[in-house]
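*Asks:* Alright, structures below, take your time with them.
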Structure 1
Amino acid sequence: MFIANWKMNGSESMLTGWLEGVDKTLDKNTQSECILCPPACFLFQASKIIKKQELGIALGAQDIDPKTASSLTGGIGGSMLKELGCEYVIIGHSERRELFKEDDSLLLEKLKSAFFANLKVIFCVGESFEEKEKGRTLNVLKKQLEIIYQVPLNNLMIAYEPVWAIGSGETAEVKYIKEVHNKIIEEIKSHEKGNFLGVVYGGSINSSSSKEILSLQEVDGLLIGGSSLEHKEFSNIAMSINEKKG
């Protein structure tokens, strides 16, 4: 899967142009491997265009509120996201863990909210540079993964994003990615999660680095940040999947 995480970027014209560009560049089979996660304010427009143009792209949200029914000002619940056409939701991104102090108890409630709304979850995990240097990567990831076993989630995808690589222009070495993905897969399978959607990699991805990373059997896709904002660059990355299949 190729997940376009726009973060806090976008406009109506940008969204329209992006979807038109991706539609012209990618065939329907490749589109079916793509998930667009724009800011919440553009989800309705994205859903309308995807339906009208009969695109194969799936829609995802960047966040979900932890309560299924609440009077929370500014809150967006899972049922609302589902009604807007979302199939996926990102939970646990390192930026939200750090900036909004999202701890395991809050993330667990968000996972439950996604479960009740029947949304597929892209659950993010990753270690800091300090944790990596101290050789604690696998312990950190194992602890971050513990909460997913408390929710009967099916259709779960793990996004491994080393915190030190996000937005840095530095991508983890292929050997390192292979090792970490292998450990995550072993950990998930040991708990027998149903319909596991695999592990995708994120962290300063571009069309130059994507091919080598996707050559790894352990990598099931990419979570793409800044490089997903330009439809040409995103499409070039997505077309890497054809080389992997070949």
Structure 2
Amino acid sequence: MTSTNASKSRTVYPFASLYFILALVVIAIGFFPSYFGRLSTTDVAHHLHGITATLWILLLIIQPYLYHSGNLKWHRALGKVTYILVPLIFVSGLNMIYLMLVNMENYPPIIPYQLAFIDFTLLPLFILFYVLAIVNRKNIQLHARYMVCTIMGPLIPALTRMLFIIPYINSFDKSLNISYAICEIIILILINDDKRTGKIHRPYILALVVFVADHLLMNFASQWSWWRLWMDAFANWQF
């Protein structure tokens, strides 16, 4: 890589850390009533999920700062921590789905099936974007964008909870659909930013396609008898 190309690569998302801090604020507000405001009474399973997910967002904040400040050694070293952190996020996420389904009586009818569909799609998408980011770690343009995509999944449940503070948004379905729409708009803004700078990169196109598809399907998932049967079987699985 020439020095000119290197200097250009270092200008990729120079304010990424600030945007991820904003995402962390949104997530903290959204999950404050159900998690951050109840830390002393929360069980171990929810703590594992909450801590690992929070560590991921903190990593997203720190990594761009390390890269742009020239601390590549620490950037790479911290990146290796994700080899442990990401599997923990995946396992704890599956456990959250399981606990929700076995405690279905604590939720409105049918809602757990819809939430399970969302979680069972967003969790693999998180893993997909992470794996693609690692595979493309030597291509800063793709690596950075795939890492950005990993924040979209956690934003959806956080926004769904946070939007209830707006009087007009007075139902779960409305809040959920608006949350998906916000994330899709964010992706469109990122695509437009790519276009403005000369090239549309494939990570955001992939993200837009899968999130729009998930958005549409999640509205019908709870009506699918085969899906409810699968989720009932998952809830009866003895771990």
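*Asks:* Could you tell me which structure in 1, 2 was used to calculate FRET efficiency 1/(1 + (r/R0)^6) of positions 46 and 134 (r between Cβ atoms, R0 = 25 Å, to 0.05) as 0.35? Please report the intermediate quantities before stating the final value.
*Replies:* Details: 1: 0.05; 2: 0.35.
Traced to structure 2.
*Asks:* Looking at distance in nm of label points 7 Å out along Cα→Cβ at positions 102 and 230, point out which structure of 1, 2 has the largest value.
*Replies:* 1
*Asks:* Please state which of the structures 1, 2 yields -25000 when helix-only ellipticity at 222 nm (-39500 (n - 2.57) for each DSSP H run of 4 or more, over all residues; to 500) is computed from it.
*Replies:* Numbers: 1: -11500; 2: -25000.
This figure was derived from 2.
*Asks:* log10 I(q)/I(0) by the Debye sum over Cα atoms at q = 0.10, 0.14, 0.17, 0.18 Å⁻¹ was computed and gave -0.50, -0.98, -1.40, -1.55; which structure, 1, 2, did it come from?
*Replies:* That value comes from structure 2.
*Asks:* Of the structures labelled 1, 2, which one yields 22.6 when mean count of other Cβ atoms within 10 Å over residues 142-149 is computed from its coordinates?
*Replies:* 2
No value in this document is a laboratory result; all are computed from the given coordinates. Everything quoted here is computed from the prediction, not taken from an experiment. Cβ atoms are built from the backbone, for glycine too; each structure is taken alone.
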